[in-house]
Structure 1
Amino acid sequence: MSTPRGTSLPSTTDAVAAAAERLSTAAATSTPCTPVRDLIGADDVAAAYAVQERIVAGRIAASASVVGRKIGLTSPAVQQQLGVDQPDFGVLFDDMYCQEGIPIPLSRLLQPKVEAEIAFVLGRDLVDGPLDDAQVRAAVDYAVAALEIVDSRIAGWDITFGDTVADNGSSGLFVLGENRRTLDSFDPVAAQMQMSIDDTEVSTGTGAACLGDPLRALAWLARTAREFGQPLLAGQVILSGALGPMAAIDTAGTVRADITGLGSVTATFTQE
């Protein structure tokens, strides 16, 4: 990835390397670490993405495959929960995908929270052109309901914007629903969402809560990803951002999200 316009350069290569090592060690040992803002600052966007790039390169070198991107911090409710004020993105790898209906051991995660989202699967590359709303909309093959299981390698979710970006957008796992809808039969901004854990409602929201429109979030990502030198490609899964507040997963249980027009998506967590 190249440094986006309008941001400063990372403080030092050593600081970026040290932050990436701290986060990678936390992931490898399943032991949350201290924040990395002491190394890269709380809001140095370029430094934070440089750490993320280093971690992503390490995962790819270890045979992980990139299958898409996630957009984070799109919902005002989630921004308020985490004390941030702008969206970010992370990378989705093949081993993050969890098939609906197959239980997810909580041991795979450190301190998980779950969000209900609309996922877009791209049918066309978003490399050239203006990447305006019309082009981005036309690039979507279909939409599905999704659960993103966010996680943090940083102890107690004690994060600033720089911390979460460096930690690959606080990514964890994701589950996709089965009901695929094209955009000529589904309007993302009009979607209503309800999410429950073991039949207890824990979150509600709307498509409009995601940067005003999930397709607007997708357009933001398309332009930002191209600016970083890693444009969005056909076949990739894009998690467009939370439609409402996230909820912690503390014990075994089943999470279900219902999104109008897309149906439901579920994830069952076990203590195994």
Structure 2
Amino acid sequence: MSWFEPRKEKAAIPPAKALWAVCAKCKSHFPKAEWKAAGGICPKCGYHGRLSVRERIAATADEGTFKELFREVSYSDHLSFHDAAGDYKSKVEATIAKTGETESVVVGTCEIEGHKVVLGVMDFAFMGGSLGTGTGERIARACEAAVAAKLPLVMFSASGGARMQEGILSLMQMAKTSAAIGALKAAGLAYISVLTDPTTGGVSASYAMLGDINVAEPKALIGFAGRRVIENTIHQKLPADFQSAEYLLKHGFVDRIVERKDMRRFLATMLGHWGM
């Protein structure tokens, strides 16, 4: 073959997204292996990126102690909803196939540095971590399991809000989960709520902000309505750091900002103070 003749086979070049991570805040590029080694934290600006539900569980629970509960509880397409982009059922089934999860929250029992708890972790990759009927049912059952076993509840939230494809029954999960948290507290059990990026909409307006201690990761977006909606409603310019974890801490909406690397130790310390 002449060296002028072009090669017929194409070089196997991995796609850029397989090699590089991009910080959602500062837009810096760095090797994906570096991002994973740092626990999903940007090495340049310190932004705490989103973790999958399994990554979060692995970072929180003592190794080998997590036992999943209520996996059979999933979504409900009671409206047979569809829009111009397709039907809701097909979208959810595609999400299930892609993520391997059956709802936007995973709950179970585990230990955190030896402290037994019921743990709930939301996954933004599952339809934006939206609060559907299955999500609400899992959280309510997690509360009931905590009461039955006399265990505290730790919940990590990451959500864009209520799952509107399920209509009013989705919005009802706000009251349902809040009532379940109320029953947990009435039983004298601790509830620690950890708000991660993002925690918004109906989730922030219900169980995410009802913790005995509300903790946030650095620079997490936390709020109800979006910035543009609020500014267009009140006709005022909002502060640059509005709805950030730091802004909420300053105004008394969260009790503590804890870096991801310190979260397990912090949770264990708080559980120890409760004697649980």
Relative contact order in percent (Cα under 8 Å, 6 or more apart) from the coordinates reads 27; which among 1, 2: 1
Computed -10500 for helix-only ellipticity at 222 nm (-39500 (n - 2.57) for each DSSP H run of 4 or more, over all residues; to 500) - originating structure among 1, 2: 2
Answer label among 1, 2 for the case where distance in nm of label points 7 Å out along Cα→Cβ at positions 34 and 130, calculated from the coordinates, equals 5.0: 1
Origin of the value 196, where volume of the Cα convex hull per residue in Å³ was derived from one of 1, 2: 2
Distance in nm of label points 7 Å out along Cα→Cβ at positions 114 and 138 - highest-scoring structure of 1, 2: 1
Among 1, 2, which structure scores highest (criterion: distance in nm of label points 7 Å out along Cα→Cβ at positions 90 and 146): 2
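Only the coordinates and a few stated rules stand behind these numbers; no lab work does. Computed from a predicted structure; not experimentally measured. Cβ atoms are built from the backbone, for glycine too; each structure is taken alone.
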